[in-house]
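Student: Structures given as structure tokens follow.
Taken together, the values in this text are just the output of simple stated rules run on the coordinates, not laboratory data. All of these numbers come straight from a predicted model, not from anything done at the bench. Cβ atoms are built from the backbone, for glycine too; each structure is taken alone.
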Structure P
Amino acid sequence: MNGLLQSQSFAKYPQNFGPPMAGELLIIGTFCELRPNHFHGGLDIRTGSEIGKQLLAIGDGYVSRINISTVGYGKALYITHPNGYTSVYAHLSDFPETIKWYVEKNQYALQKWEVELKPDIDLLKVKKGELIAYSGNTGGSQGPHLHFEIRDTKTEEPINPLLFGFKMIDVLPPSISTIYLYQYDTFIKHSNGHFPSTSLQLFKTQIIKVKKKKKKILIPQTTFQIAFGKYAFGAIMKDIATSAGDNNGVNYIQVFMDNKLIYNCDLERFYYSQNRMYNNYTDYKKFKNGGAKAHKLFIDEGNTFDFYKNTLNNGWFDVKDTIPILFEIEVKDIYGNKSKKSITIVGSQEGIALKEYVNYYKNTKYCEAHKTNTTFIGTNFKFTLPASSLYHNYKLIYYQNYGNNYSIGDANIPLDKKMELSFKLTKEQLPLANKYVICSGLGKAFTTENTNDWITGFVKEFGTYYYMLDSMPPNIKPMSINKNGYFSFLVSDNLSGVADFDFYIDSQWVLLDYESKANLLFGKIPNPMLAGKHIIQLYVYDERKNVKIYTKEINIL
């Protein structure tokens, strides 16, 4: 992306939004940074490890959505602006009085803490620079910060907020630390679930003599002999900002073959409905087997992202003779800082050949990516792969380990849609059918549905699964009982997880807050309790509707 094209990217978006919080924005996570199973959809902004920083509306508009959840964005607020964009503020701790009143009014009306609200367009209007929330650490956050996004209001696509003029100090180029070579081999792809690949050794160790001492030095290696065939590249890349953040997302990637552009990827926006496709954009196997987050520099089978422009043959190229081919891999950040790696490929019968052992199993099913595939293992278990849950055709392995324990597929192969697992219950188990949960070999429990004598769960990954009875209620441990109107409880569940709760004082429902990471229910009641005896009751439900009830009589003097 040259300077002119980069200016055109900024010119597509308004540049008059204000900051989402006062002071310098210390951005520690950027747009399309590679995260487990998804692209990062916005900016992570430091709040000094503090909760309660004032957050501001970036422009005039109205609050169009408020979401309160234990997972994901936690407490989140959405503002729709008249210029066609929506700003998103996530992991919040609280709201100013007007918004807080609206939220709590609806929570009391619904008698639920976890809510999704969509206020009328004229109800909660805001002005640019107005206080709209306080920063926090709710939901899936790993520490206090603000997760901030800008979306296209019509399509809900998140767009790189830096394209709207939000500034971060960054004069450092991205880096390319590792380059992979992939070979186009559909037999291995459909048997093992991925193309064979190898890491190119970009440096060789050489021992030199300095005076009387020996010293190891690294010598760059730029030329590689490769067996004849069809290939593509992959790479580990990251961007380091000058102000903050040491693993930001890269935005623009190009590959040139003898000065001709063969791969061009612009990571400026994407559809949330495609976010699982991230696992097809990256090398899923490398991530699962060591955490490496590698960009595939080719368009893999089943990839429907529209990031790509002027990409020839989906990024694949042929090595069919001994004439050297010069490749340049170039990566740029949003401000045009760039890095480049140049390597030369030479075809040779004695060159690097990418081969991979193919395992053969007794029980396999050739699953077609765009068809629904259902397979029975005996009469008591079946699994279904919905159409387009696979990115490519795949020879899937399956087997029964013992009892109701089954292994399906290879955990190194990603799924775009959930797989259905169905277990048949015995007559003795049927009376408690709604108390069974499906569990993974890693110990995670999944919601199940009941149909006749079958229970069915929906899982996102291949692996080992079984089912268990969950008839035990959650646990409740009181921590603070009416200290200046404040109540708190530790809650947990041994299997299916805490799903809901209700707190009553003298049979009147009272709102408590829930911090799932700390297993803490807490809150200050809105009205002082009158002198005399009162009954408090806390009901905590797990996902299988088992309930624990804590009851206590308290005396107010």
Structure Q
Amino acid sequence: MRKRLLCGLLCGLLLLALSCGCASSGGGEIPSDGGSAEPSVSDEPGDAVEPDGDSPASWSNFDLDAAWSGSDTFVKCEDGNVTIENGTGASYASGRLSITQAGTYVLSGSFDGQVFVQVADTEKVHLVFNGFSLTCADYSPLYCEEADKVSITLADGTENAVTDTGSGFVQGTNPGNGRYAGAIHSKCSLTINGNGSLSVETTYRHGVVSNKNLRIVSGDISVQAAEDGLKGKNSLSARGGTVRVTADGDGLKVSEEEDPEKGYLAIESGDFTVECGGDGLDVPRLIRVTGGTLHVKSGDHALRSLGDVEIGGDAALELDAYSGKDDSDAKGIKAEGNVEISGGTLRVTRSFEGIESREGFVKITDGLVELTASDDAISAETLIEISGGSLFADARGDGLDSNGDLVFSGGTVVVQGPTNNANSVLDCGDDGGIIRTDGGFLLAYGSAGQAKYPDATSAQGHLRIEAELRKGTVYSLRDGDGNAVCTFVLRQDAQSVCVSASALRSGETYTLFAEVTPTGDETNGLYGDPTSAGGNEVLTVTAS
């Protein structure tokens, strides 16, 4: 079993940099004022921070700076000719453009060959793609052998492309030529910023690779890869941009497993679309999504972490975990550690299991969560706790399955569980685990064969309804004075229904009516306004 992250490391990741505007040059023409009249970030304290080790939540001035000027080195490629203006840090020979000094290099035109970066490991290189098309058949088209950091700026309004046109090569056969993990491959930290576009295509291995940290600040980026799409060994982080990844392997990947201070993926903002044959996001330590949109269609798990998964802020995730195989066990979220949802929207449209924590807990404190699963909607080893937000779960196996306790203390929960008697809509551990309703609203329905109900120690009352209820019928639960507790419509037949609400009083009797006329609007089977009219009496039941 893998150990969970130390609290200190997680707290360190919470220090997100303040948003800063990034300025860059306009189109393909060289501006007389040097590209950007304003600096891309302020030097005032707090506007940008130097990276905290390999934390993906840190952004330096160098990461955010998209500025360039007419005094920088310009490399113009046209009709097979390469012209270099200003400076001595770039040279061309035998199909290779070599960059050997720190500085800013503005690349334009079409170049068939390799861009090779090698400077001192304390120096930074800034590459500006200003309408630049790079292709290479023999090596990684852009290879950074050595530097402190490298950034790629996509100049405003420009279209840029990096294409591996080879058919596959043998690793290590061309030492010194960058053989070869990605179409863009950097052995140092790599950042992409700017407001232009970049298309990356490779017929060999990965799309964009950093052997350290890969950071996306902005830009319109499209990646098509034979293996993984975007890969940072130590971390992968994003604070903006529009990114589309199509990959036969994993979509976004971080690979460092041994160092406990590395192995993170963080998305603060941006629009990401991932379609892949493997895992959508595959990370050894922590996946944190706190903003932006993330659409994943994966052949295996949509989000996979050997550690924890955290979703919050205003993030919007839509996950489709489906391989096309009848025996697929692909999860929407698969974590070895804990899964915490504190805000945003999470929709899992297809999965074997919606959310799985193999060794930890699943907690939902806020946000909207909608899960569709052919087996369990949520499964956890130690605890499932919902204390806020809204959860709708549609499961063919167990609805909510905890090997420890299952606790409801707030929020609105609707669980549509199994139709077979081998599973339960609510399930807890057989060895001392309990189901407890201490607050919030709960409607859970499904088959009756393995039905479990809240424990008598619950702070909030609940009802056990055991009757044949029909799909598509609108039901209303009313107290002895005719006041509605809730009104709902079933999306499947059910023989067991559990309701817990603050309005319920233990020992009091309630009546269930069928075929009522609802008043409010319906969401996931539950009407926002519980009042209704008419209906036929089905049964009366006493709250526990």
Structure R
Amino acid sequence: MRTRNLSWMVWAAAIVTISFFAADLHAGKKPDAKAKEAPDAASASTKPQIPNLEFITRLRQEEYDYSQVMDLMSHLTDDIGARLTGSPSMKKANEWTRDQFTKWGLANAHLESWGPFGRGWDYQLCEVRMISPDYQQFLALPEAWTPGTDGPLHGEVTRVVASTTADLDKYRGKLSGKIVLFGEARLPPPDDKPFFGRADGSDLSKTALYQASGPPHQRDPEMEKRYKFRAELIKFFTEERVAALLDISRDPGENGEIQLQAGGDFEKGKTIAFPRVTLSVEHFGRISRLLERKVPVQVEMNVETRFYDDDPMGYNTIAEIPGVDPKLKDQVVMLGGHMDSWHASEGATDNGAGVIAAMEAVRLLEKLGVQPRRTIRVALWSGEEQGLYGSAGYVKEHFGSRPASTDPEYKDLPPWLIPPGGPLEIKPEQKLVSVYFNLDNGPGRILGIYLQENAAARPIFEKWMEPFRDLGMTTISMRNTFSTDHISFDEVGIPGFQFVQDGLDYGLTHHSNVDSYEHIRPDDLKQAATIMAGFVYDAAMCDEMIPRKPIRPDDPAAK
């Protein structure tokens, strides 16, 4: 990786040079009461502002000498564990983070509801083994929001391979009481690349190149087709009264781990009627080969799961460091990540790392006695894995939304696949949010930031990156990046950004049973927390809000 080596002697000289001009920005000092009010965010062109290098020095020292990231990570992953939205463990995580923020001295720490979401779910036991023609314990996990077996279940396995509704017809009337092996087996590809890797200069150069993503809310016919077929599959197997369904691990899931998501619907009244379990690629393959050769396979299953219907709402954890500038304190700088995970493991890399980095960032700011001009608000989301539900619910409640299309052709699709059906409706609070920073690309260190096609932010972030170049933050990309909670903000016109991160072994751990504490690298997490704190501090202290992307004249939001 190419880095720009910055002499600390140069930084020290710079500190002296700018100290007279930056005095009012130092942590612990109150700003000038005559500070100018920021211009309208929609038209602001923020001038690059030199970072407060004295504060950045203190920030780095505090984190690298007295970090708490791994203690926090251990509590989140070891004490609480997996955090499926709506589960008891997610409730524990919400309450623990709220109480931790209060303990550190943050204000207004609370849980904020969104929804309704639906049913809570978790599992207590999953045992699947072959008992004929041989004995073998299978690596298996239940899929979320599916029922258990109600005690040990024995049965012969029947194979079903189908990719269309027409393919299912040949199995109709033949599956009652059967344990179904569903899908195509696959061989793991050759491991021509290491499971663990760091980005080099070539990788970052490619990331920095702009890549058009096309107009927003483009339809994805293939994905829509897959989701509609999924609903048809569940309907078919329900009507057939199958005893259980065995699926193959989702991609990558090809290195002895299981990668899984949801096998049922979390909406009350739509729970599937049969247990659904994911097998590792290798164990699924063995059963498939035996059945192809007409060798009968008997399995024994014992799966215990539990549904929770006491509270249909989802919850985000919110806390603040209040602003002190009389004219700017109502403006807000936000940071966060999603705290929910899948149930296969501890959710350390997806997205415990982002949660702990955000928590540590605000702990650092509070520890250093920062008195920000703008209010700093940290948000830890739930429901991200099901489609950004937590952040979207928060944004809808506070800042605005677009009504979803009511076209009948979208009725079987999840909300995140349904395009808008009307103009953007903005609430007054929307104009008070300067920026939202998100971390959710695994546990790797921060290498840069995606601008989300907001060119006006480039000169600002280039200045803010300077003190962190020796930590590896060197890259700014104009690209849009998707599938994280910053999108909820971006879609209502608020500058929302996701950081570029080192890949490490995130492809292995993502949504899998090895998403654990052991895959967290302490120095990477310290670096990420430091940089998040630095960017949040700069945004809270600068004279103006982060500029917003221009709105197309033909966009209904412009009227």
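Student: Compute relative contact order in percent (Cα under 8 Å, 6 or more apart) for each of P, Q, R and report the one that scores greatest.
Tutor: Structure R gives the largest value of relative contact order in percent (Cα under 8 Å, 6 or more apart) among P, Q, R.
Student: For structures P, Q, R, calculate mean count of other Cβ atoms within 10 Å over residues 149-156 and state which one comes out highest.
Tutor: Q
Student: Hey, semi-axes √(5λ) of the Cα gyration tensor in Å, for residues 333-476 alone derived from one of P, Q, R reads 29, 20, 16; which structure?
Tutor: Here the read-out was taken from R.
Student: Shifting gears a bit: If mean count of other Cβ atoms within 10 Å over residues 205-212 is calculated from each of P, Q, R, which structure is the one that comes out at 12.2?
Tutor: R
Student: Comparing P, Q, R, where is percent of Cα pairs over 29 Å apart, for residues 229-388 alone highest?
Tutor: R
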